[in-house]
Structure P
């Protein structure tokens, strides 16, 4: 028997983003298949409120995300817009912020290490 889960982006339950221990202000997530205990592999939806900033971190594995809505500005000033698909390779160090808020689907292949 096949197991299947169906979610609608408009009906998700978001919880404080606490992947690095303490919740990060203005960030929340809905875990789809992400499992930190299994090496940080999986997928989640990340919501960033207006003015939210991610913590500086280094990618231990690949991280990819798709901007569902809004805009996200990376530390180097590059702005990721709705419809953009971004790939960070292992060893990449950065952080991001959003002026007006954004919604991302994140595909993780390893745990990020906070700086």
Structure Q
């Protein structure tokens, strides 16, 4: 069972990475009017959800979704600030800190 649990978290990391890729492509789809960025974006989301569906076989769905959405959000804010010219404000940093704190509390609190 422990091996399946570890595999679940490996799939979760992949699901987060692929979802972040899809979200990073959203701007380049120009409202889904550009074919290839749109295809890649939608394919990324499809793969991310397929991976997430495998994750919840061994990781509680609440924990899996909290990690998936929370860590994905943190990654997208960082990518936006570093590569997409988005401003990183004190409010965004505080929000991200709260998201990270929530994910940590869920995991440390024995939610898994």
Structure R
């Protein structure tokens, strides 16, 4: 989580700092559906490098947006899911999804 000193004064800037990267937004988009494993995310998010995905997941976990669960199996199974805080972002992503649909229709002339 951000410290008070790190937190921008502007609420929009705070949101952008938490989820503003392309990959973080797409990770959250996927996790709205269900928990995902690392390799599933890597495969679905075409173009993301392993390092960027790892860094993004760690950052989202540190900020409390996602939860990482390690299951005591052999081999270990790890799943990522939205936390309660992450779930509170659903309306933001729902609005972005609707805006994107409306824009696509506008461009297509529908």
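Per-structure values
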| item | result |
| --- | --- |
| For helix-only ellipticity at 222 nm (-39500 (n - 2.57) for each DSSP H run of 4 or more, over all residues; to 500) computed as -16500, the structure of P, Q, R it came from | R |
| Of the structures P, Q, R, the one that 0.40 was derived from, the read-out being FRET efficiency 1/(1 + (r/R0)^6) of positions 8 and 32 (r between Cβ atoms, R0 = 30 Å, to 0.05) | Q |
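Values quoted throughout were computed directly from the atomic coordinates according to the rules given, and no laboratory measurement underlies them. Because the structure is a prediction, the values reported are computed rather than measured. Cβ atoms are built from the backbone, for glycine too; each structure is taken alone.
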